Structure 1
């Protein structure tokens, strides 16, 4: 599988490594071609292109300072107000418009893809979990415009409802894991992601990298949600370690969990670091999904024993 991963990276049309100069090796090529932590080749290509963005190099730091200043102001005012307000429609339509006009196609691709990966992972856990009747996720956007249909809010709600339903089912079916292992795992839910992101028709304004875009969007997110809803959205990033444990429990392999950077859900970070943690959350989701894809691939290949 590692050889196949290396070959697919080299052949990926989304990223072309430079000739290897031993006196001046390219850091981005090294990151891209390294297969220690498997990642989908196309997604990894867009990650590297996003990391090389000039906006990340020159604008990210001032954007962080401005965004956190505005976030502090908004959070303080909303906590002091005697009432709370929210506007989901404005938030999602503005986000979709912002992504289409100011954010690079690579970053847009990774954002839309992330929503779909989350649905695949949740559905895999339901399919192989203690109660297969738990409501599955049907959230599979194909374009940036699809995000305008409350995709971000629904993504968080699906996560929380799943955690609560999954925990309840585990309590009600104490022997479920043994039964699943006897039956064998199904990887039917780990399906290819179908996206429609245009990389050819980009305007001169579509330059923002992923982390810069998230920094700016978190400000508007905090404005358009109630204080409790924004806190819930931020705390959803703390469940990466939990989901890693869910998967490891099913597949019987905890050896890869060290790649999960968002840890200690009972000691959450502040909202001011949420953009960085959201970036890590997206990367960890890519790791987790690729881990399941490779297990599915290995299962489909004939044994040579």
Structure 2
């Protein structure tokens, strides 16, 4: 009955606002527990309101940055197995997972392309971090950037024609846009501070990001040309924005200031309207980080 209620809520939302809803969606995230020096991290999934919670991995290996496929009920994530980073695809319908490969130089977990046929990621080699894509049909890897800087956190535009990423090629960590083939690289962030973890809105009109300025972290949005920057949330550590499928709400995680007693500071999931109002904590059984929002579930 909860699923039916979510579907009805989406229909009401669409009639009132003209936009599709986000109630019939799920969140995958990293569930964290234990002390700082022995942190247990498991993949977990739940409805967008925190209900129907379940764990997908048992904590026997470290997992990071899960990301949903835009076209299927699959997620890709980064796992450390015997201290070696590996990329997996997890099928949520069957519970089966597939190893895509081991990437010793991986610095950021992959994201799917809008078609779901490629993943994009950053790999480090000989002290240089560049952006690559992998074709999931033939596992062919293509290098997109080639610079002595650190290029990371790539995210496709909804039409697949552009890529947003962050790079220190200009001396500080800033946001850049390039064509999907790696050409025409252009810086778009010019505000004070450093920028990271950019992700394109589902309709393409905004880019969400993490900003670091004067010992504080912020979640913000800007237009793809860099104009109209707005900061929506702030805290000691606020990071990892992910969009609701209608582009009206962002989810992210917040960590409190560390405590000097061997315990880890609390880490929780929050969501906020893109107007900057109605920040709400999503209650989870344990601490939570690295959320990723699913597309609307198939009927």
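Each reported figure results from applying straightforward, stated rules to the coordinates on display, with no laboratory input. Keep in mind the model is a prediction, meaning the values are calculated, not measured. Cβ atoms are built from the backbone, for glycine too; each structure is taken alone.
For distance in nm of label points 7 Å out along Cα→Cβ at positions 77 and 285, the calculated result is 3.0, so let me know which of 1, 2 that is.
It traces back to 1.
Check the numbers for distance in nm of label points 7 Å out along Cα→Cβ at positions 61 and 165 across 1, 2 and tell me which is largest.
That would be structure 1.
If mean count of other Cβ atoms within 10 Å over residues 85-92 is computed to be 18.8, which of 1, 2 is the source? Each step should come with its number before you reach the end.
Details: 1: 14.5; 2: 18.8.
Only one of 1, 2 returns 18.8 for mean count of other Cβ atoms within 10 Å over residues 85-92, namely 2.
Any idea which of 1, 2 comes out highest on distance in nm of label points 7 Å out along Cα→Cβ at positions 93 and 117?
1
From 1, 2, which structure was semi-axes √(5λ) of the Cα gyration tensor in Å = 31, 28, 17 calculated on? Each step should come with its number before you reach the end.
Working: 1: 31, 28, 17; 2: 26, 23, 22.
Computing semi-axes √(5λ) of the Cα gyration tensor in Å on every structure in 1, 2 gives 31, 28, 17 only for 1.
Given 3.7 as the derived value for distance in nm of label points 7 Å out along Cα→Cβ at positions 181 and 213, which of the supplied structures 1, 2 does it correspond to?
Going label by label, the one that fits is 2.
Could you figure out which one of 1, 2 the value 25 for relative contact order in percent (Cα under 8 Å, 6 or more apart) was computed from? Write out the running numbers ahead of the final one.
Values: 1: 25; 2: 14.
The correct label is 1.
Can you tell which of 1, 2 yields 0.85 when FRET efficiency 1/(1 + (r/R0)^6) of positions 141 and 277 (r between Cβ atoms, R0 = 30 Å, to 0.05) is derived from it? Please list the in-between numbers first.
On the way: 1: 0.85; 2: 0.10.
So the calculation was done on 1.
Computing helix-only ellipticity at 222 nm (-39500 (n - 2.57) for each DSSP H run of 4 or more, over all residues; to 500) gives -2000 for which of 1, 2?
Working: 1: -19500; 2: -2000.
Attributed to the structure labelled 2.
Quick one: distance in nm of label points 7 Å out along Cα→Cβ at positions 197 and 229 came out at 2.6 when computed from one of 1, 2, so which one is it? Working shown, then result.
Values: 1: 2.6; 2: 1.8.
Matching structure: 1.
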